[in-house]
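Next up: the structures, one after another.
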Structure P
Amino acid sequence: MPNLHIRPFQAADEDAVIALWQACGLVMPQNNPKRDIARKLRVNPEWFLVGELDGEIIASCMAGYEGHRGWINYLAVHPDHQRQGFARELMQHAEALLRAAGCPKINLQVRGTNAAVIAFYESMGFAVDNVVGMGKRLEHDTPPG
């Protein structure tokens with residue numbers, strides 16, 4: 001397997017990361033990726049990870065922890081590089097950061113229709129919690145333009 005170089009996001013990575021998210025189908029009309037990046041850079045920016053292969057960003061992961069639960073957002077591996085172990089490597093890196101911070105549990109959200117991603121997370125030891133995910137938008141993003 002080629003060597004994935006994992007490092008914190010840098011401002012110059014923004015366009016490449018947004019293109020990655022678009023290629024992976026992670027950008028939705030209600031989520032402005034530029035704003036999501038700006039928000040993450042205000043809270044534990046060192047936990048916004050990118051994975052490079054031969055100098056090209058092919059993966060990303062946002063980890064967060066508020067003192068009770070850890071969260072994973074925007075885990076993505078470019079479709080041309082999926083099923084090569086890169087997502088697992090990135091998740092293990094993020095999990096190590098969260099463990100070192102004292103995080104007792106990681107939560108994440110997956111669209112219920114995404115069976116392949118659910119199977120991936122199950123292979124990493126995640127299980128479906130018997131909870132109802134709820135949300136309330138405090139800010140309405142405009143679609144990227």
Structure Q
Amino acid sequence: MNFADQLPTEPEATQSVKLFQQLEGIVELLRSERGCPWDQQQTAAGLKKYLLEEAAELAEAIESGDSQQIAEEAGDLYFVLALLLRICAEQGRCSSADALSSICVKMRRRHPHVFAADGRPMPSDEQLREQWERIKAEEKSR
């Protein structure tokens with residue numbers, strides 16, 4: 001099976017992209033002159049506490065097993081990340097596209113057993129852990 005066979009179906013992917021674009025539009029409006037004073041005043045450093053709070057709330061939701069709560073808390077985390085990246089983009093530092101591109105490249109690099117599609121058998125859990133750590137160490141040494 002190749003990489004393309006593993007991607008979400010077109011309607012599923014299209015819906016996710018549209019919703020992500022909608023979230024980015026909401027954040028852009030909130031940061032604009034006619035937006036929300038609280039959102040306008042936020043800084044990347046100031047969002048750190050909200051990022052940690054939302055991550056902790058998502059962890060609690062996962063523990064509860066409540067799918068609706070998981071979706072809500074994951075959405076809150078998406079919002080904080082979108083706001084953070086909007087602030088960074090306004091400062092010319094990085095954007096959502098930069099973050100998404102970076103993670104896509106990283107995940108492909110760290111999962112050669114999935115994306116290489118060379119017909120080799122799937123590595124064991126131990127081999128996968130060792131591979132992940134080796135690739136991560138190579139990344140850090142660059």
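Bear in mind these aren't lab numbers, they're just calculated from the coordinates by the rules spelled out. Owing to the predicted nature of the structure, the values given are computational and were not obtained by experimental measurement. Cβ atoms are built from the backbone, for glycine too; each structure is taken alone.
Could you tell me which structure in P, Q was used to calculate mean count of other Cβ atoms within 10 Å over residues 56-63 as 14.0?
Q
Identify the structure, out of P, Q, from whose coordinates helix-only ellipticity at 222 nm (-39500 (n - 2.57) for each DSSP H run of 4 or more, over all residues; to 500) was calculated to give -9000.
Values: P: -9000; Q: -24500.
Only one of P, Q returns -9000 for helix-only ellipticity at 222 nm (-39500 (n - 2.57) for each DSSP H run of 4 or more, over all residues; to 500), namely P.
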Check: Once FRET efficiency 1/(1 + (r/R0)^6) of positions 80 and 112 (r between Cβ atoms, R0 = 25 Å, to 0.05) is calculated for every structure in P, Q, which label goes with the largest value?
Finding: P
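Out of P, Q, which has the highest value for relative contact order in percent (Cα under 8 Å, 6 or more apart)?
On the way: P: 26; Q: 22.
When relative contact order in percent (Cα under 8 Å, 6 or more apart) is computed for each of P, Q, structure P gives the biggest number.
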Next item on the list: Assign the value 10, 42, 40, 8, 0, calculated as P(r) over Cα pairs in 10 Å bins from 0, in percent, to the correct structure from P, Q.
Entry: P
Notebook entry, point to check: Given that mean count of other Cβ atoms within 10 Å over residues 48-55, derived from a single structure, equals 17.4, which label among P, Q identifies that structure?
Noted result: P
